[in-house]
Structure P
Amino acid sequence: MSRKAGIQITILVDNTVLSSSPANLIAEHGFSALIETGKETFLYDTGSSGFALLNNAHRLKKDLKKIDAIILSHNHSDHTGGLLTLLDYMRRDIKIYAHHNIFKKTFSSKTKKTTFICIPFAKEMLESLGANFVFLDSQTKIKENIFLSYQIETSNDFEITDQKLLKLEKDGNLVPDTFEEDMSIYFKNNDLLSVLTGCAHKGIINIIEQGKKLTGSSKLDAIIGGSHLGPAPKEQQDKTIEALKALDPERVAFVHCTGLQMISRCASELKDKFIFSGVGSTFEV
């Protein structure tokens, strides 16, 4: 089934700026995407600093003061670190959709020193600048044909979460994070499903399968965003790519935590389905 005129997604923050992009765009380790429906505008994640977000939005002629709501994919600072700068820039109350456990304490053990990687601001500080948190406890439709996932179910035996990313338990112990707050966005256009992810910590195939169930869509259009395939074990990388081939999406645009090596491999294996993307890339879904 063909797509009707749809929703525009623009990547505002990513690790990469493509050479074909407009001048003076800035890359940083992080992710943010603007979603424009024609009537409403949503911002998905905020990047690491806020500086790249504001600069790139300005260069791309996107007015962040007009966004209707912010959506947070998960609590890592490379997706939430721009919140303070953005709220200070907007100077008004703004709805923020997030999982009810978004303020949990998370850490990384990827280096010799365990580092703090969750939202770098207190909830009360953000609220003082206008943040109006809407904490979700179920899958949610925010607009006709736009859905927010909830806790992603496991649909296969090969997608595992990164064991070097940790969460703080109530007893004070650090254990591998289960990423219950990992939230993706599903777009339904006729019978076509498109998926926008932050990091896909719960596994891109798991996320897609849940989106198919939620929307009732049988055909995949676009898969856009971070895949976390870069740090994944080779067996998981191999099986994920094979599963993607079987799902046969029309377009795949992996960025951010996918890493350059896996981006190149996905491009090689998915061939004309794959789109090299970065800051300034736009998609219609």
Structure Q
Amino acid sequence: MSESQIPVGQDLHLRYDATLPFGAKDHFFHFLHGYLIPGLSLGLDRACQRISFEDCGPLMNPKIAEACLLAGLELAEPLPAHERTSSGICLVPRWDNLLFRLDGSHQTQAEVSSFREMTERVRLLLLKRAEEACRQRSTLTRWQDTEVLVLKRSPEHPYYAPTGNARFPKYGNSRRDLLNSGQIAEYLVAAGHNAREADMGALPLWEQIMAFRNASAVIGARGAEFAHLFWMKSGATALMFATPLKQENNASRSLAEIFGIRFVAPPVSGSFFSIEPEKVLRHLR
């Protein structure tokens, strides 16, 4: 069923579009921009009574609950298999597909304007509610005081192990890793910057949003954490150390172009690497 066919106020059951030849709903970048954010937008636009998502695995499912709490939407249980042909099921548009640039092209001004207009309502609402949630939990000052965010990749989770249930194995620091992220944060602090090393996977969604929203720069290895460029302020810097790929999707660069973020992606050799802190500081200047 298409969005236009779903009556306003009806329960909304959201289906992930697995027909595209890339991405999986249990991997964060595709989960956030290909399912969660556009799904929440549909729920808000249709003023649904309740909303449900498919199972996205043990790490993504809590983010669904946190996001619905921020959006003010009641989360329902996923539909049983025998009910998945009933009314109210909606195929969610894959906004991550709008970010991919496999041919290396850049976002046009028309595409930038279209993406910003399409996402503005849900983006501004979640930013506002995330700030309120952090203030209520007395954690907002932590992120307001963080000038430079150094990303520590999350440890492997059994779900993403070769013997796990994820569609594509590997997660966090088992896929790639900036090995000396802690050293870089310490060096930047000694150089006079308010820097903080943080593992996004260990934080609730509202903390993740505020961490990126308040940072003037974010540093890390190529990874799904850069999906959070969606929340950053125009003029901020994203420093993503990236191993050259045979086919680069340029999705993080697209987010940076759309939201006016300075994007720097110095090449590195291998998936597990260290960077001289002095080199990081030079890139930030």
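Where a number appears in this text, it was derived from the coordinates with a stated rule and is not lab data. Bear in mind the structure is a predicted one, so any value in this text is a computation, not a measurement. Cβ atoms are built from the backbone, for glycine too; each structure is taken alone.
Upon calculation of distance in nm of label points 7 Å out along Cα→Cβ at positions 21 and 237 from the atomic coordinates, which of the structures P, Q produces 2.4?
Numbers: P: 2.4; Q: 3.8.
Only one of P, Q returns 2.4 for distance in nm of label points 7 Å out along Cα→Cβ at positions 21 and 237, namely P.
Taking log10 I(q)/I(0) by the Debye sum over Cα atoms at q = 0.08, 0.10, 0.12 Å⁻¹ from the coordinates of each of P, Q, which one would give -0.33, -0.53, -0.77?
Q
Using distance in nm of label points 7 Å out along Cα→Cβ at positions 29 and 109 as the calculated read-out, with 1.9 as its value, let me know the right label among P, Q.
Numbers: P: 1.9; Q: 2.8.
It traces back to P.
Can you say which of P, Q returns -6500 when helix-only ellipticity at 222 nm (-39500 (n - 2.57) for each DSSP H run of 4 or more, over all residues; to 500) is computed? Mind dumping the intermediate values first?
Details: P: -6500; Q: -9500.
The read-out comes from structure P.
One of P, Q was used to compute distance in nm of label points 7 Å out along Cα→Cβ at positions 13 and 157, and the answer was 2.5. Which one was it? Before the final figure, lay out each step's value.
Details: P: 3.9; Q: 2.5.
Source structure for this number: Q.
The value 0.55 for FRET efficiency 1/(1 + (r/R0)^6) of positions 61 and 213 (r between Cβ atoms, R0 = 25 Å, to 0.05) was derived from one model only; which of P, Q is it? Don't jump to the answer; show the numbers that get you there.
Values: P: 0.10; Q: 0.55.
Label of the originating structure: Q.
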